[in-house]
Structure 1
Amino acid sequence: MADKFDPYREALVVETSTIWPEDCELDPERQYQIASALHAHPEEIANLEYVRVHSGFCRIIHVTDEDIERASELVG
């Protein structure tokens with residue numbers, strides 16, 4: 001289940017993870033660029049999850065096609 005953006009948890013994020021759609025055909029370099037752009041603006045992500053880890057939270061982004069489009073515009 002997706003979480004809403006939470007500024008409190010964001011302040012405690014110590015890990016990030018990006019889950020890509022199975023049909024994603026981006027090369028690893030492009031995935032890295034897009035993932036970086038998405039994690040830089042987590043407040044814009046529709047499918048966001050916070051998982052409690054020992055030292056804080058892990059932010060998990062489940063990437064959608066809309067996320068890819070939006071981030072592609074940011075990274076060029």
Structure 2
Amino acid sequence: MRLLIQSQSTGCFLAPSLDDGQPGWVASLKEAGGGVVFDVESAHQLVQDWCEPEDMPQLIDLDRLGTAADYVP
């Protein structure tokens with residue numbers, strides 16, 4: 001499982017900063033690569049620690065994209 005945290009309100013992804021490693025929002029999926037989380041519990045902890053309700057965070061399973069179980073538009 002490879003998960004990314006995405007803000008539904010902005011479309012940005014939660015990923016560690018290249019400067020200090022602290023999570024922050026980035027607009028580019030390319031920049032978000034360092035934010036891939038490999039288990040749901042860690043992803044939920046990141047959401048609790050770093051997201052505000054107005055971010056409307058959602059977990060995106062990269063392994064689900066492009067499959068029969070893909071997210072519906």
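Where does the value 44 come from, among 1, 2, when relative contact order in percent (Cα under 8 Å, 6 or more apart) is the thing being computed? Numbers along the way, then the final one.
Working: 1: 44; 2: 40.
Only structure 1 yields this read-out.
Can you spot which of 1, 2 the value 11.9, 38 was calculated from, given it is Rg and Dmax of the Cα atoms in Å?
The correct label is 2.
Looking at structures 1, 2, which one was distance in nm of label points 7 Å out along Cα→Cβ at positions 23 and 55 calculated from, given that it came out as 0.5?
On the way: 1: 3.9; 2: 0.5.
The correct label is 2.
Quick one: helix-only ellipticity at 222 nm (-39500 (n - 2.57) for each DSSP H run of 4 or more, over all residues; to 500) came out at -10500 when computed from one of 1, 2, so which one is it?
1
We did not get these values from a lab; they are worked out from the coordinates using the rules stated. Small disclaimer: the values here were computed from a predicted structure and weren't measured. Cβ atoms are built from the backbone, for glycine too; each structure is taken alone.
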